[in-house]
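Engineer: Structures incoming, each one as structure tokens.
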Structure I
Amino acid sequence: MDYFLEPENSYQRLLNEYRKYGSLVIAFDFDDTVFDFHKQGRKYEVVIGLLRNLKKAKCYLICWTGQENVDFVRGYLLENKIPFDSINENPPFYKSENRKVYANAYLDDRAGLSQVYRDLIKLLNTIN
């Protein structure tokens, strides 16, 4: 089996990177990860709580979104006390011209959100 298809290997990679750097870069999607894009009445408090705890653990948080109105995104994040360090931009310590933002983990409703969520909760429980 491919190495990172084993959930424990993905978790160990995050743990090792956190221990090495004392931080992680986490990119999180906006629509349907922290914001009810389709207006279905959905709440995202569990993921938002995770982001708050990651910020307390000194993680760098990037809101990674396809939303064109970045002012709306910034306002929503601030109004709802959702921590972020940048929107669609790499951390200042990682220089790249690539369009894909650098991150140790990506929280996205369309890309394995539950596994990444579980790995990050496990990480927080281990380091605290």
Structure II
Amino acid sequence: MHNRLSGVNLVTADPQRLAYFYRDVLGASIEEGRGGPDRIEIWFGPQGEGTVCIAANRDPDFVPRAYAACQGLELRVADVDALYAQVCAAGVQPAAPPQNLPWGYRYFHVEDPDGNGVDLVQKL
């Protein structure tokens, strides 16, 4: 049996702001109200086993950290260059365009509104 990560919980002062970022910039779908009024699920792909889901959970006292990133997320994608164009078209400017890594991946990095680092990665 293989273990796979299918969900990540993030704490935020504004789950809706995070959910809208992931929906509008990265093309995720969102489901509000599942798990209560202070939680929004952000889905990448069909909802089900093996699909990545980020649960944004409200904490009104949450303050993003002032250094590089609160959390580091890595999302595997089919076409990193197409996603880069989509992200730029949505008005988000990544620090650098997609780059090839020596171990067989291509990626670029963005930060969400809370400062969580998101690496978008394609296996070559």
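Any read-out appearing in this document is the output of simple, stated calculations on the displayed coordinates, not a laboratory observation. Since this is a predicted model, take the numbers as computed values, not measurements. Cβ atoms are built from the backbone, for glycine too; each structure is taken alone.
Engineer: Out of I, II, which structure matches 1.0 when distance in nm of label points 7 Å out along Cα→Cβ at positions 33 and 73 is calculated?
Structural biologist: I
Engineer: Figure out for me which of the structures I, II the number 25 belongs to, where relative contact order in percent (Cα under 8 Å, 6 or more apart) was derived from the coordinates.
Structural biologist: II
Engineer: If mean projected area of the Cα convex hull in nm², for residues 41-96 alone computes to 5.7, which of I, II did it come from?
Structural biologist: Computing mean projected area of the Cα convex hull in nm², for residues 41-96 alone on every structure in I, II gives 5.7 only for II.
Engineer: When you work out distance in nm of label points 7 Å out along Cα→Cβ at positions 25 and 81 for each of the structures I, II, which one comes out largest?
Structural biologist: I
Engineer: Out of I, II, which one gives -5500 for helix-only ellipticity at 222 nm (-39500 (n - 2.57) for each DSSP H run of 4 or more, over all residues; to 500) as computed from the coordinates?
Structural biologist: Clearly, the read-out refers to II.
Engineer: When distance in nm of label points 7 Å out along Cα→Cβ at positions 17 and 57 is computed for each of I, II, which one produces 1.2?
Structural biologist: Derived from the structure labelled I.
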